[in-house]
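Asks: Before anything else, here is the set of structures, which you'll find just below.
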Structure P
Amino acid sequence: MEARAKLFGHSIHQMLIPFPFGLLATAVIFDIIRLASGTPKFSEVAYWMIAAGVISGLLAAPFGTADWTKIPSGTRAKRVGAMHGIGNVVLVVLFAGSWLLRSGDPTTPGTLAYVLSFAGFLLALVTGWLGGELVDRLGVGVDSGAHVDAPSSLSGRPATAEVTASRSARA
């Protein structure tokens, strides 16, 4: 099932999600370094990583929602997509809460700020797996004619037209 929202032939949601996932995970790494080293500067870096992660997560969400609306009702993919989306909203809220709690002094977050970001990170592991399940196992956001010799999405040629020609040329 192909993505609804595309840019240059590729799912916009799948292009955007590495940003919030990477930024928020890196924020947690900086929090761990802060806790281990006691150096306040690492908390400030985490603060800005969380800000960028929350904003980029909010940018990716509408494209994921658009793709989810295209999934047929009553399917496993629709249920997995709902869990993926709802989980991501929750994790963005958790990180946004952590970010707000840090806003007074980003160099010295309180315990609750850490708890929220660590909980958000653990939830991101689950929702990331669910996103992988959608793409890799259920084929959501994948060109219906995808194959190993498909032409570039920039070529303007459909992937399905090349399947027969490519395989029969090798035979």
Structure Q
Amino acid sequence: MNKKEFMEKLDNALTGIPRDEKKEVMRDYEEHFSIGLEKGRTEEEIAKSLGDPASIAKSIKAEYSITRAKKEPSIKNIFRATIAVAGLGVFNLIFVLIPLIIAVELLFVAYIVAAVFIAVPFLMLVYPASVTILSGDTPIWMVGVGLHIIGDILLVVLLYVTKGFYKLIIAYLQMNVKIIKGE
């Protein structure tokens, strides 16, 4: 594959990243070819040493997605970054996507538990007999307030855990990309 073919394939594979980022990547690879030609290598040798343009583009997209998820934290961005990294190989699919799904499910269940604890006093207003089992000799309203407070505390803790989990996912994805690149 010569320089023109390599650059066209790379350009076509770099969909989904901003134009400025794409131009910068294309300039970098133009420079690789220029330096290689100055050293007396052929375009084919340079292209072969750089690797497959589609694989290069996947790696660049994954790094871009991770950077974007760091700068603009959101579920959408972390999902895109995870999919981009998982797309780097079947091995990644197992070691990136499956742990993420399990962790998100556990967080989701914890949020549901917090919501139920917070909602107990309101349920007690509608169905006071539903909590008599929990209360024993303690007044029902105290049980309701206690469960509500526990739910509030759990919710605050979960918010901090979620922020930490987000940062952990980003670090894990970055590590995974570095491993794939052989760094």
Structure R
Amino acid sequence: MSFDRDRFVADCSASLTESDSQAAIHEHLARAVSDHAGVLAAMGEPSEAGLDILIASPQLTIFAAKWAPNMTLSPHNHLMWALIGIYTGREDNIFWKRTANGLHAGGASALFAGDVASLPRDVIHSVTNPLGRFTAGLHIYGGDFFETERSLWNAETLEEEPSNGERVRAMFAAENAKLRR
């Protein structure tokens, strides 16, 4: 069965009424990316960095994140639960912890096509596509990803700075500008 964007959004949206909506939506995402070639066929081979938004509402945001080759996103938080399901390429995550001395790395995870990660509301992580080709995954958030004010940590100093959906979009646009050079 091929991946259907609209059906996927409807299934995930319907799961918001479940007592553990993140777990219920995780099942939909795991089922979808288990056929990662089917998702790739339906979503298209990525050719630029960006966010292909399937839905953005106060309760749920779903988009396909398309990471440019060797792209890195500095440590950031979401302030809502998140799910990541990779359908092509690889996504490396470093998980960070706040300490009295600032932000410190506290673990890592590599996600390959077909893998799904569940992130709690309070997670801080950085993301890297370590490959020389595009990586893409379905990212699902338990809230409005684009309207929530959150934090991004400076890649060099690890100082906390304000962030939001527009700042994230600008980072993807900068990656595309580098690709065109």
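Asks: Once percent of Cα pairs over 24 Å apart is calculated for every structure in P, Q, R, which label goes with the largest value?
Replies: Q
Asks: Moving to a separate point now. Say we calculate distance in nm of label points 7 Å out along Cα→Cβ at positions 16 and 144 for every structure; which of P, Q, R gives the highest result?
Replies: Structure Q gives the largest value of distance in nm of label points 7 Å out along Cα→Cβ at positions 16 and 144 among P, Q, R.
Asks: Given -27000 as the derived value for helix-only ellipticity at 222 nm (-39500 (n - 2.57) for each DSSP H run of 4 or more, over all residues; to 500), which of the supplied structures P, Q, R does it correspond to?
Replies: Q
All of the numbers you see were taken from the coordinates with simple rules; none came from a lab. From a predicted model like this one, the values you see are computed outputs, not experimental measurements. Cβ atoms are built from the backbone, for glycine too; each structure is taken alone.
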